[in-house]
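Read the figures in this text as sums done on the coordinates, not as results from a lab. Values in this document were obtained by computation on a predicted structure and should not be read as measured data. Cβ atoms are built from the backbone, for glycine too; each structure is taken alone.
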Structure P
Amino acid sequence: MTQAEILDRMFRIIRSVLAMDTLALSPETAARDVAGWDSLRHVKIILKVEEQFAIQLSSREIDGLRNIGDFVTLIGAKTGAAA
């Protein structure tokens, strides 16, 4: 799986959890940039990511995430994705 494929899946997961099919997202998008992306939805996104990518994230890893791009990089590292 490539970083671009991970990014596309991340966008789909986030849009699904937030129930915003047309939400404009980029790698630089952070939770604070999106109305409705609260702590509960953040946890739901994390759980969905762990399920979809068959990975487990530590609280330290989660705390280090600043934006979607950081999330994609972390998933790539955990899954051995191609650049």
Structure Q
Amino acid sequence: MLKVYSKENCTYCTQAKKLLESKNIEYQEVRIDIDSSAREFLLSEGHRTLPQIYLNDSLFVVGGYQGLVKMSDQEIKEKLNVSQ
């Protein structure tokens, strides 16, 4: 299952979650403003922007929402199936 690292009042985070929902893709939201260990994880990975989308502890797409929106449905499906 995808993990979407996000925070409150993040427009791109909201857009990424809505896009995933529109494609019926399950995800778990991890709020870095609530979970300090999640925030530290992202910082240790070199991320400074949100959302960050992970699958099985690996970055799913570079660029968060902007990277996700550029992927075709087929690309998303293939990437999800390969990693499961």
Structure R
Amino acid sequence: MEGQSSPPAPRKRDVPWPLIGFAALAVYAVLIVVLNREQVDISFVFFSTRVSKFVLILLCLGIGFAAGFLFDHWRHRRRRYS
């Protein structure tokens, strides 16, 4: 039995941190939707409507993203022509 080597030790499995993080974010997103289903009144300048808080949150995020994108584009153009 001197010529035989012992079988290799089983390799320890790595923890799939990206998958765990994605699952946690997915659960968090579902909780946001479920907890913000309440209907609220929102007044746009020329009309009013009733939407869920979640839709209002998405609308505000979209407006903020668009404003940030346009401001950055405007700042970049202004710097280039100065």
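When you work out relative contact order in percent (Cα under 8 Å, 6 or more apart) for each of the structures P, Q, R, which one comes out largest?
Numbers: P: 47; Q: 34; R: 15.
Answer by largest value of relative contact order in percent (Cα under 8 Å, 6 or more apart): P.
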Query raised in the report: Which of P, Q, R yields -18000 for helix-only ellipticity at 222 nm (-39500 (n - 2.57) for each DSSP H run of 4 or more, over all residues; to 500), as computed?
Result: P
Query raised in the report: Upon calculation of distance in nm of label points 7 Å out along Cα→Cβ at positions 36 and 60 from the atomic coordinates, which of the structures P, Q, R produces 3.6?
Result: P
